[in-house]
Structure 1
Amino acid sequence: MNAPRIGITGNVRTVSGADRTGVNAAYVRAVLRAGGVPLILSPLIEPAHTASLLDAIDGLVLSGGEDVDPAHYGHAPHPGLGSVDPSRDASELALFREARARGMPVLAICRGIQLVNVALGGTLWQDIPSERPGAIPHAQGADRDQRTHPVELTPGSRLALALGATRCDVNSFHHQSIRDLAPGLLVTGVAPDGEIEGVESPPEDAWLLAVQWHPEEFHHHGAAPDHGLFDALLDELRGRLAGTGSVTASGRTERGPARSVR
């Protein structure tokens, strides 16, 4: 069987006076570690090519990055709103919606969980520190692979089974988060201040798992539970490619007895 092809949404950055498009290497390494073939999907590719892009991949990873423009959920910009990229919003909204229409498995990370919520009809806190002053710090100034706060996971959920835990300490690099949850999403991970850190689709729907932290940054940590998120995506795809059907939340994504991970 060929290795599953994983599309990873990218960004555009200006470096040394030149525009460059790509992704943080940690995403590529995390997908490779799980046994997938990573393919970078640049936001410079217009939504008109969405179908062709999805024809070339088996699963989709929505990566982190800029804020989602609040115009997509009917809100005016907040003073604390960060930079937005209209091309990236348009590209990823089109990719996600078409992926869902096809039943394609999706893993969404940081900005990705926010984009999923918006695409399905939810809203966002545009700036946690100013809109939710009692919240714990979520934009950590620590190293990318340093864990700074815990997340409580719903026992038996796809997220808990993938991590093999009911509690996991995570890294955190965001100032936006889910405000009004979109219909059809289940909250399965919550920070101590109530911020939503993990959502997923119901077992009967197409495979979808989304987290607010950055699991890809632990790709070089041999025992990190975060590997389970990429493993779960690849397990789901291998089951499909082998013709054995979808792997449900009670199937092969489980990684051992539930425990607390710190």
Structure 2
Amino acid sequence: MTSDKIASAKNFYDQLGREIRIPFPPRRIISLVPSQTELLYDLGLDQEIVGITKFCIHPHDKCKTKAKVGGTKNININKINILVPDLIIANKEENDELQIKELIKSYPVWISDIKTLNDAYRMMETVGEMVNRKDKMIALVEQIKLEILNNQALQKESTSDVRNAVYLIWRHPYIVVGNDTFINTMVEVAGFTNVFIDKIRYPEITIDQLKERSPHYILLSSEPFPFKEKHQVEFQAEFPDSKVLLVDGEMFSWYGSHLLKAPSYFSTLRN
């Protein structure tokens, strides 16, 4: 790190409680998290972003031209070294722990850990401060909060029924979303009650176990396993008393500016 960068450096805490020191404001940012990449672009950091993962797809026109440093779980550290970042933004769940520990030896790595909306808001606020976009980020967070509150108000007006649901993220083995996850938080925001709320994280289940829960709704996510119409037909035949829906996984799992799009999507989904 050069002397001028040291003179203008600031300390920040990530969501694991780690203190990191970065040049302020950072000029060469690598994002290893798709939803946080979208957030950085929405803050106008087109020039500062020097590297992203192959799964960073929004905004498409800008992401397709940026250097790719591998996948979220398979980072190419050599490519990162070539890009010489002064800030790397990662996530506890989405990135590989051993690779992140290796990067920490050479670079400032800010790690998010998000399970609730408040975690997402705090992540955005801190990122906004780190990249010198504090005011813009505060306005964005307030807008997201307002959209979610309005959605919840419409939700209460539209129905008082309990909407028990299961959210599947994988097929063979069947893996569902349990408690202590951001997706579970968003399932609740969408107006559903998770029938596997008593399970932690991402439990593997059988069809018989799912039948025992008698979900009103079966939500088949578009990611990480890409459920399609043929899977919807299979589940509907197996669960004739349930409503089987294909859902946009980004709306349930992307934290950051993508949250602005979620409330209207959830309203359409419920209807």
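Please treat every number below as a calculation from the coordinates, not as lab data. What you see is a predicted model; the values in this text were computed from it and never measured. Cβ atoms are built from the backbone, for glycine too; each structure is taken alone.
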**Asked** Which of 1, 2 yields 17, 13, 10 for semi-axes √(5λ) of the Cα gyration tensor in Å, for residues 35-90 alone, as computed?
**Response** 2
**Message:** Say we calculate Rg/Rh (Cα atoms, Kirkwood Rh) for every structure; which of 1, 2 gives the highest result?
**Reply:** 2
**Prompt:** To which of 1, 2 does the computed value 20 (relative contact order in percent (Cα under 8 Å, 6 or more apart)) belong?
**Reply:** 1
**Complete:** One of 1, 2 was used to calculate percent of Cα pairs over 11 Å apart, for residues 171-210 alone, yielding 61; that structure is 2
**Given -7500 for helix-only ellipticity at 222 nm (-39500 (n - 2.57) for each DSSP H run of 4 or more, over all residues; to 500), calculated: source structure among 1, 2** = 1
**Which of 1, 2 leads on FRET efficiency 1/(1 + (r/R0)^6) of positions 27 and 203 (r between Cβ atoms, R0 = 35 Å, to 0.05), largest value** = 1
**Request:** State the single structure among 1, 2 that was used to calculate distance in nm of label points 7 Å out along Cα→Cβ at positions 43 and 59, giving 2.4.
**Result:** 1
**Request:** Given a value of 14.9 for mean count of other Cβ atoms within 10 Å over residues 19-26, point me to the structure among 1, 2 it was derived from.
**Result:** 1
